[in-house]
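Taken together, the values in this text are just the output of simple stated rules run on the coordinates, not laboratory data. Owing to the predicted nature of the structure, the values given are computational and were not obtained by experimental measurement. Cβ atoms are built from the backbone, for glycine too; each structure is taken alone.
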Structure 1
């Protein structure tokens with residue numbers, strides 16, 4: 001996903017409310033009775049998934065004059081582990097609105113498994129220790145040409161607070177509610193890597209680290225992104241009739257500062273530039289039953305996060321003392337398509 005694709009969609013959703021300026025205004029939002037709370041089951045697919053971490057430069061090599069070692073910078077992405085493909089997604093969504101305020105919670109799970117061949121020597125930090133000849137190692141090397149298996153049990157969760165200062169009502173069958181939304185997005189999970197039996201140890205990097213050559217390892221990885229932005233809901237349908245509910249939510253965050261905003265580990269504090277975009281579009285129909293309404297719908301979502309992490313050290317003596325590793329760039333992109341089924345009440 002690219003920003004030039006997100007922003008026009010968000011602007012169109014925002015402009016859709018302008019013709020309703022002459023309609024009746026209701027403070028706290030315009031919500032018809034028995035249509036303000038929803039519970040949905042979601043099922044579909046992750047149709048696009050890309051993540052990449054690229055090492056850029058290491059200040060230590062500039063200070064020591066070993067500038068040719070900058071070429072040791074490495075890049076790891078989902079394609080290195082054959083994780084780019086389409087795979088299933090199951091989840092739950094619930095939301096509720098009252099006057100002026102509401103919330104929305106969505107959580108979905110996925111479990112891709114892959115078998116890949118290392119394109120080059122992979123040097124990885126892992127969460128669990130690898131045992132070999134009475135020693136334990138928290139670094140794994142997968143030699144070039146080695147076939148390995150990787151499993152990921154992942155979760156994506158969004159929790160959002162919706163603020164609706166006013167809504168627009170056109171007769172008995174049209175309700176429009178712009179909103180300001182604040183929340184966070186979590187994406188992460190547990191990974192397991194099986195690279196065969198451990199068959200040795202290799203010392204690599206400066207300062208040196210011992211890497212187990214092959215073995216089984218697991219760990220956890222995640223991304224937590226605060227986000228905020230506009231939302232828009234358009235509801236069409238009269239009392240005791242079929243309703244059509246259309247929603248657009250465009251949440252984002254731009255941050256430039258220190259990693260201390262996200263962690264209490266002062267000794268690892270670095271500069272962080274961070275940009276996050278999240279666009280979700282949903283449409284559903286609500287079929288009235290005796291006490292509730294059955295809702296059927298579809299949802300599409302595009303998420304893009306990118307940024308840089310760099311050393312704060314500028315004094316040569318400090319750079320020599322810390323011996324920090326490479327500065328890094330990272331990107332994350334996700335596209336999902338989901339069908340939804342639930343109840344409205």
Structure 2
């Protein structure tokens with residue numbers, strides 16, 4: 001079950017990644033449409049813990065041809081099976097702490113409530129529904145009575161190092177008539193994107209320097225590499241060079257977080273208080289991000305006359321929230337909420 005969930009989630013997120021636009025949704029494309037069905041789907045039954053998949057066997061085995069590749073794949077399968085079992089055992093107490101929480105309902109209720117802000121369609125019908133296994137979204141859309149179908153597929157998990165709780169929503173808006181006219185195999189959503197909420201890093205493993213820490217570092221560098229008039233010309237030039245080099249690294253300097261525990265015990269303390277707090281809070285923020293993206297409250301930076309839209313090189317800050325949390329549009333167009341000083345915790349490690 002665990003591996004099946006990961007496979008489904010990975011396929012969903014891969015699709016979302018390939019479709020994520022670096023553009024805003026244009027409501028003009030649905031002008032004249034009267035009704036929309038909002039489908040909230042959370043396919044998993046309970047919290048899952050991700051693990052880092054192995055591909056070292058396949059990579060090494062490929063050097064020895066087909067037989068080597070097959071042997072390497074078998075090694076990877078064995079390693080991944082072992083890691084999946086370890087993850088299942090480790091996540092059990094986390095699941096127990098959430099037994100009385102209906103995450104599907106939490107996500108649905110927040111999406112239904114926030115969808116009332118959509119003003120480009122008159123009638124919105126929220127439903128909580130799980131698509132049949134193997135059924136394509138386009139098939140579902142053709143069976144809907146509404147003109148439009150907004151599908152929101154949500155997945156939630158603990159990252160491999162238990163640093164944060166993550167909720168991910170892949171959402172896509174379909175026009176039923178467009179699907180019917182183009183055919184199921186060729187139809188595409190009008191708009192699609194992904195929103196991710198990574199919780200406050202209560203069990204963070206690494207972080208960037210705060211502004212006050214950076215300032216302390218700058219002062220220390222000024223003292224270490226003086227460049228005043230009382231310093232010789234050659235020494236001043238050398239010190240300036242060393243200082244500039246050190247200053248250029250400040251924004252990327254990281255610190256290990258004291259007390260980090262890869263078992264995530266901080267989440268389970270006091271009957272799972274922090275875990276429950278973040279799981280209950282995430283659906284509200286996630287739903288708000290999805291709807292704000294669809295109603296134009298997260299506009300892209302304005303372009304100069306004649307300038308063409310390109311993917312950004314750095315994240316665009318959209319909102320700054322309490323406790324250092326910030327919502328950004330990533331260079332690939334996706335939305336992300338995380339702590340400003342924390343990395344993006346991924347399946348394979350962390351990225352600043």
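General observations
- For Rg and Dmax of the Cα atoms in Å computed as 24.0, 81, the structure of 1, 2 it came from: 2
- When helix-only ellipticity at 222 nm (-39500 (n - 2.57) for each DSSP H run of 4 or more, over all residues; to 500) is computed across structures 1, 2, the figure -13500 traces back to 2.
- Origin of the derived value 1.5 (distance in nm of label points 7 Å out along Cα→Cβ at positions 81 and 209; candidates 1, 2): 1
- Computing FRET efficiency 1/(1 + (r/R0)^6) of positions 217 and 337 (r between Cβ atoms, R0 = 25 Å, to 0.05) across structures 1, 2 gives 0.15 for structure 1.
- Structure with the greatest value (metric mean count of other Cβ atoms within 10 Å over residues 33-40, set 1, 2): 2
- Structure with the greatest value (metric volume of the Cα convex hull per residue in Å³, for residues 105-296 alone, set 1, 2): 2
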